[in-house]
Structure formats: C-alpha cells, structure tokens
Structure I
Amino acid sequence: MSLEVILILFGVGIAAGILSGLFGVGGGIIIVPSLIAVYSFINFNSPYSVHIAIATSLFTIIFTSISSSFKHYRNGNVILSAALLIGFSSVVTVYLFSKAAIALPGETLKKIFSVLLILIAVKMLFDKKGKDEGNTSQISEKDLKFNKWLGAAIGVLSGTIAAFSGLGGGIFVVPLMHYLMKFSFKKAIGTSSAAILLTSIAGVLSYFFNMPSGAVDLPYAFGMVDTRSALPIIAASIPFAQIGVYINKRTHHYLLTKLFAVFILIVSARMIFF
C-alpha cells in the first residue's frame, strides 16, 4: 500500500471520527464511498469490492464507537439500557440481511446506499431548528421512561441499514430516538454511539460467516474485512472521535447539520452517476 493511499485513508479516519463523536454515527457514510474510490484508484477489481467496503466500514466503526461512546458516557449522554436494547435488537437483522446483501450485485448495493444517503440528506435539510435538548436533557437513566417495543423496532431498522449499507445505523437511530422516544438530541447521539458498537460487531461477524468461498483475495483479510485498509482509518478515527464529542458538547448543531446534508447529496450523486 502506497504512502498516498495511507494518507487518504488516514484523512477518511479523521472525518469519520469527528462525525462519530459529533452526530452519533459510525462514520460509514464517509468510509464506504471512500473505500470504493480507493479500490478503483489502486485498480482492485472484484465483484465483491462494495461488499468488502461495507464489511471494512463496520469493522472500523467498532473502534470509533468505543472511543466516542465512552466520552459521551462520561458526559452523561448515554442511556445504557436503551443502547443495549437497540444494539441487541439489531444483531439478528444485521446477520440475516448481510447474507442477502452478499447475494446482491455490487452496483445494486451502491444504488441502495445512495438512496439511503439522499433520504438522510433531505431529512437533515428540511428539519426545522428545534429544541436540541427537549424536556429530557436533565433526566437520568433511572427516571427516563421509553417504549421498549419501539426501541427494539429501531434496533431492527439499524441492523437492516448496517447490513445493506455499511452504516452503523446511527444516522437514522438518532432522529428516531429524538422524535419517537423523546430523548434529548444529545442523549440520542450518545446512546446511538453505544448502540452501534453491538450492531457493527454483529455485522463484521455476519460478513465473516456468510462470505462466499474465495470472495476475498487480499492480504491479511478477516472474512470480507480489508484489515490493511482499516488500520489507518482506525488509527485516525479513535482520537478524532474524542474531538467530535468535544465539538458536540460546545456547539449548536443546526448549521453543521445543513452543511453535512449538502455533503451527503454530493457523495450520493457521485455514486449514482459515476
């Protein structure tokens, strides 16, 4: 692997780490298209290149989410019972749907991923400036009541998204927890960071056990995970996830959310048309 590629992946890790800490997402929204672009750049041609990018993204999210969720927990923004419920609910679906995802052509997965990104961007762009903290910002885990069936359903959705797109699911989980489960926005972000840890572990294992024979011909691969590409991303994302949490604590999210939505539209458009 060339120094140029390592630096690119390190930059991807920086961006993914900041997004993880700031928004409670795993960073797959940047990692998956970036890995696909890197594979094209180094002329790595495989019918499973998109699948490898998804599995590798989920692998890196494990480490990024540990870093960000620990810091969010220290800040009092992780509702552990909800994180465990959503995380474990996602485990079964991420396993089942990753098997289906492997059976789909890579180009189909790219289109699915792009449509998901567009839906996310539209939601972010048209979401009105509201109460970031809601009425639950000062409520402890012991006193916060939430619908457990709704939490389980959100976990199922998270697992499905993770299997098909390489996202940890947090970018959907956060608004659902905020709007449906009445979590404050910052508690939704912190809880999502913890929940996607379980989702990502299940995703990596499912891509390992469901991998077709001979699908990956890469040195040091773990199942469908390209560990050599994952290492620079992980090395950068762990410390920068802490920075993302710091920004989360210090700044208002409205403008950042709109700018992020524009970025998502650019990425999704590129994946659809190029």
Structure II
Amino acid sequence: MRLVKGGKKHVTTSRIEEQLARHSMRKKVSLLIVLVIILLLMVAGVFVFEKYKIRTVYVEGNTHYTDEEIEDMVLKGTLTKNSIYLSILYRNKEIKGIPFIETMDVSILTADTIKITVYEKALAGYIEFLGQYMYFDKDGIIVESSSERTVGIPQVTGLKYGYVVLYEKLPVEDDSIFKQILSITQLLNKYEISTDKIYFDDALNMTLYFGEAKVMIGSQDYLDEKIMKLKYILPELNGKKGTLRMENYSEDMKNITFQLE
C-alpha cells in the first residue's frame, strides 16, 4: 500500500513538473515572438525612416521669407526629417508666432522629396506708428507689427486715426478707403507695378510715389485704364524728379503730362 501511495505521489509530482515545463516553454516562445516582432518593427522603422528621409525640399508661395528660412522653420528635430511624419504634422497647419504666414502645408512628391506650400497673410499695405511698421489686411485690420519693412507692400499715408491696436481695425473716418486701397493694390499687382507709397488726400484722391517721381492718380474713375497706361510710362520716369498728372484721365481726355521739378 505504501508503494502504491508513493507511486501516485510520484506521478502527481511529475505532472506538475511537466506542466511547469510547458508553461515555461510557452513563456519562452511568447517572449521570443515578442522579441521577433520588436526586431521586425525596428527593422521596418529603420527602413521607413531611411526610405522616407527628406533629401530634397521645394518651397512655394513665400515672399517674405527665403526658401532656406522656411525650411529651418519646418525641419526642426529628428522626426521632422521624415516625409510621412511631416506631411501629417503640416496638413494645412495654422502657424502662430511667425509674422506674415497664415498656414503651411507639406505634401510628399516622392519618398525623399517634399513640397512646402506657404500661405501668407493677405496684406494691403502698412502704416508707420511709433517707430513700427503696422501691416493691415483688405479690411483694415492690423495683422502684424514689425520693426522691419517688407519689400513689395506699399506704405499708405494720409489716413487719419488716433490710435492703433494689433488685430483690430484701423479707426479711420471713412471705412470705404480700405476698398479703395484694395482696388489699387490689386491693380498694381495685376500689372506688376511696385510703388513705394500711396498717399490719400482728404477727398480720397490717390498719389503714387516711385523714387523721386510721383503720379497723381486722382479718384477711382478709370482706375484700371490709368494703371495699365502707367505700366508703360514708368520706365521713362526712372531717375527723374517730378509729377505725372493722370488725375484727369478719361475716355475723352487721354492727355498725360509730366512736370519736372
């Protein structure tokens, strides 16, 4: 009887040891599978990182910043060198803290080549206030303040206001002047004309400045025709000091005079 009982005890102990061995084996297999998966993920990660590592960058839509400056803004940190990550991060991303830029978008052209599209704030002009250049949009809202002047955006003078608040509308007497500013700046862009300054008198008549030459545009009447004509006259004004009189230009009166000073 003792032998029988001892045999049962031996069998039971063997089964426990066998179960423990199988459990240990399963743990080892599971651990091995996990390690293999981790290794595969690491290999896949390295492959993807190298395949989609950015080597070529194209930039478009930027006028206030150089291509190199835009790249420095976007390609910050190790992860941003990956085109997939960057295209997700910069998907019509609103940009804060960088003057003149509204949003930026990154698209993948090839695995290692991306295109950065810059959408700048639409600026109609700027005024000088307390030593700063205050840039406003088509609605007259001050959108940026800078200590540096931006080439290609005209200074607007003759406006009357008592104060200037960033992100608020310029408090002028007649809001319709902003439509007039937008009209003239759009036409100047259309005909690829860059003016130094736009002056408005009390009657909202316009005068454009080009170096030492000024062009009296007058009212908005026949504005498109005036600016189109101006495009072909401007080369003749280069280096001259005087006033080009266009304020009376119309269908019936097309004579334009230049008064030397």
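Taken together, the values in this text are just the output of simple stated rules run on the coordinates, not laboratory data. Predicted model only: the values in this text are computed from it and were never measured. Cβ atoms are built from the backbone, for glycine too; each structure is taken alone.
Observations
- Given 76 for volume of the Cα convex hull per residue in Å³, for residues 65-120 alone, calculated: source structure among I, II: II
- Value 10.0, calculated as mean count of other Cβ atoms within 10 Å over residues 25-32, assigned to which of I, II: II
- Structure (I, II) behind the derived value 1.45 of Rg/Rh (Cα atoms, Kirkwood Rh): II
- With relative contact order in percent (Cα under 8 Å, 6 or more apart) derived as 10, matching label from I, II: II
- Given -12500 for helix-only ellipticity at 222 nm (-39500 (n - 2.57) for each DSSP H run of 4 or more, over all residues; to 500), calculated: source structure among I, II: II
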